[in-house]
1. Out of I, II, which one gives 3.5 for mean projected area of the Cα convex hull in nm², for residues 111-158 alone as computed from the coordinates?
2. If helix-only ellipticity at 222 nm (-39500 (n - 2.57) for each DSSP H run of 4 or more, over all residues; to 500) computes to -15000, which of I, II did it come from?
3. When relative contact order in percent (Cα under 8 Å, 6 or more apart) is compared over structures I, II, which one is greatest?
4. If you work out mean count of other Cβ atoms within 10 Å over residues 135-142 for I, II, which one comes out largest?
5. To test your reading of the models, identify which of I, II gives 1.1 for distance in nm of label points 7 Å out along Cα→Cβ at positions 215 and 247 when calculated.
6. A value of 19.4, 61 was computed for Rg and Dmax of the Cα atoms in Å, for residues 87-198 alone; which of I, II is the source structure?
7. Given a value of 1.11 for Cα Rg over 2.2 N^0.38 Å, for residues 207-318 alone, calculated from one of I, II, which structure does it belong to?
Structure I
Amino acid sequence: MSQPHQVLHLIHGKVFSGAERVLMMLCGHFNRSLVAPRVVCLDDGLLRRKLEAIDVPVTVIRMRHRADMSVIRRLRDHCREQQVDLMHTHSGRTNLLGRMAARLAGIPVVTTVHAPIARDSNSLQKKSLNAVIDRATSPLAARHITVSDDVRTTMVAEGYAAHKVLTIHNGIDATALEAQAQAPDPMPEFGLGPEDFIAGTVAQFRPRKGAEYLIRALALIPDERIKVLFIGSGEWVEGHDYLQSLKSLAEELGILGSRAIFTGFRDDVAAFMARLDLFILPSLFGEGTPMSILEAMALRKPVIATASEGNREVVVDGETGLLVPPADPHALAAAIQRLAAAPDLMAKMAAAGRRRLEAQYTAEQMAQRYTELYREVLARFPATGADDVLSSK
């Protein structure tokens, strides 16, 4: 019997956001007789503890500062010591480090692009240095995996070799999520009860997530039983307390605490999600396949999302939820009020969302497709040699 492929995943690891949740889901659903995953984090955090709880080996190779290139040598040595067959990177910074280390270790490397790297900033006008570096080092990657067709289209337009870019959608384990949702009801902690209509959004909050527009939309809605939970962190974004700026806006509009409720980071997101009436993702741009929308669909929640890339690929407007223009609080307020007044429509959308998830966005499908990709890359690697595979365009 052949040995499983030793695949090393490289990720930052300090925060627990979309990419980390995808990695958790992926590692938890590999057939371990085919793929033996291990993870290297550049910083310590919740991800390490969660991965170790599902028996995934994790090593922290700490990046001491943004320009600490000694990580490349330490990664190379780790790959050799652990007899790694293939490296899999998960962000702009880890792409650079992982590609260089894999080249030195003589193994292939693949990259998952969880959101468009050129748009993974808080300004459409800001040119991301990560994007420039990623494009320059892209020939070192055997494959670029995008989590949506929108992201693939963006990358090809930016000059990435089309034959090396493929889409593998994110997936969710709905059964496991439903089990997590059985945790104690957190709503009474925030003074919320059955008389309230509770919408919610989940994010690591930063400007491109569009939370300001959701706050402004809520202030436009006269029905005071409609409340919105903002679930997640965002205290330190580009040098300031961004979460506090959101709270200040809500306070200015007279809805902080009473209708706009901030929970901070929570490890029981499924328990919140299960008790929402409606899930909202008001992103301005830069989404891949948002895990929060998939989780809402898995827990049978209708979704309102902006028609930005990624979101519009998952939410079927009028069928599993509603799509509204980005940065339009009036359209968002109208959509919320429409669904709040139509419980039968919400139930129909919720059921359709769950069916769509089961057909296209399961963790099993995702893990199988990645396993096939690893097999394809590794089959080519020894036959053509490291230099040919890593530099093919």
Structure II
Amino acid sequence: MFEKIAVIGAGTMGHGIAEIVALKGYSVFMCDVSEEILQEAIKKIEWSLRKMMEKGKLRHDDLASTLNRIKTTTNLAEAAKDSELIIEAVPENLELKKEIFSKLDKMAYAEAILGTNTSSLPISEIASVTSRPDKVIGIHFFNPPVFMPLVEIVCGDKTSSQTVDHVLSFVKTLEKQAIVCRKDVPGFVVNRILEALIQEAAWMVHRGEASILEVDSAVKYRAKLPMGLFELSDYVGIDVLYSAGKAIQDRDKGVIVSPLFEEYYKNGWYGKKSGKGFYTYTGDLWEKPKIPPELADNVKLEEIFAPAVNAAAWLLRNKVVEKEELDKAVMLGLNFPEGILRMADKWGIDVIVQVLRLKQSKYGEYYRPDLLLEEMVANNRLGIKTRGGFYEYA
């Protein structure tokens, strides 16, 4: 197993990854472009560790030893030297990532694995600038890395099974759960489903079919998601979701970004961090929008979720991910109370197909039901009501 690990980028994700890796006993070299950024990252890591200590989850000795395992540098070559695993966590800019990987390829020793924490950019394209595409892999942590239990492992076109096995073993030592996205598809697993869901909610508001509060009330109080979809968008960042949606759309039309997201993005209404998004914020760290439960019955859940189920079916039919891992991904990565395939089985696959066909007739081919869903309806695999859908039922 790895002894020395480098984390390139000390921002929100980078310092979080460095923290969890050091907590589990690894030596970490954290690299960024300035000492100021690195020192700020160390302060945040120490603050996080002290919070764990206050809650009795960490001993004082472990706090000190964890910090001692993290070294910082502004020298990329120093970070890369002798590191068996390098995890890049710089901003989501493809050209920037390619530039860094091209340098790392020349600096790192021949057997080192190069991982990228991207949530949506193509692994194969990042790998193409290296002489070791078999050792380039997506290692997508979720925010905050210390607490979120899921890591999405993403294969590029040339990623070797040996590289996947090594990274899976590493993730296990972090006490995280992993899913493997077997093909380098836009959005991977989690973001492909999330974007289909969130963009559809935004399209429904844009078309006047529902209000923001009605959608959020339905998903929060009836679907039992921990946050409304617009509330979640504000929390994650409308700019982040807009960019991820565009990245998927530009590559294969797996999602179509709504005019609502475009408008908010262009106006700089990014959500909680800018004080205004789909809701308005006063600056209180724990502030949450008020979403009235009495609006929960105003929108049918199937209307909101059908495109996300369609995206999930596409992922299964194209052998991107196993169904159990897909449901695990939305539960651990998005905090769904149950898997989206289980939800579809409850609603009825025929109901989902009917919703998609109606949307297709009104709004175009994006909504065409996936072949897998059509086959399930033709074979009377409609979910719980026929005792067989994505899963079998007694």
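1. II
2. Going label by label, the one that fits is II.
3. Evaluating relative contact order in percent (Cα under 8 Å, 6 or more apart) on every structure, the highest lands on I.
4. By mean count of other Cβ atoms within 10 Å over residues 135-142, the leading structure of I, II is II.
5. On the way: I: 1.1; II: 2.1.
Label of the source structure: I.
6. Details: I: 19.4, 61; II: 13.2, 42.
Checking each candidate, the match is I.
7. The read-out comes from structure II.
Where a number appears in this text, it was derived from the coordinates with a stated rule and is not lab data. As the structure is a computational prediction, the values presented were derived from the model and not from experiment. Cβ atoms are built from the backbone, for glycine too; each structure is taken alone.
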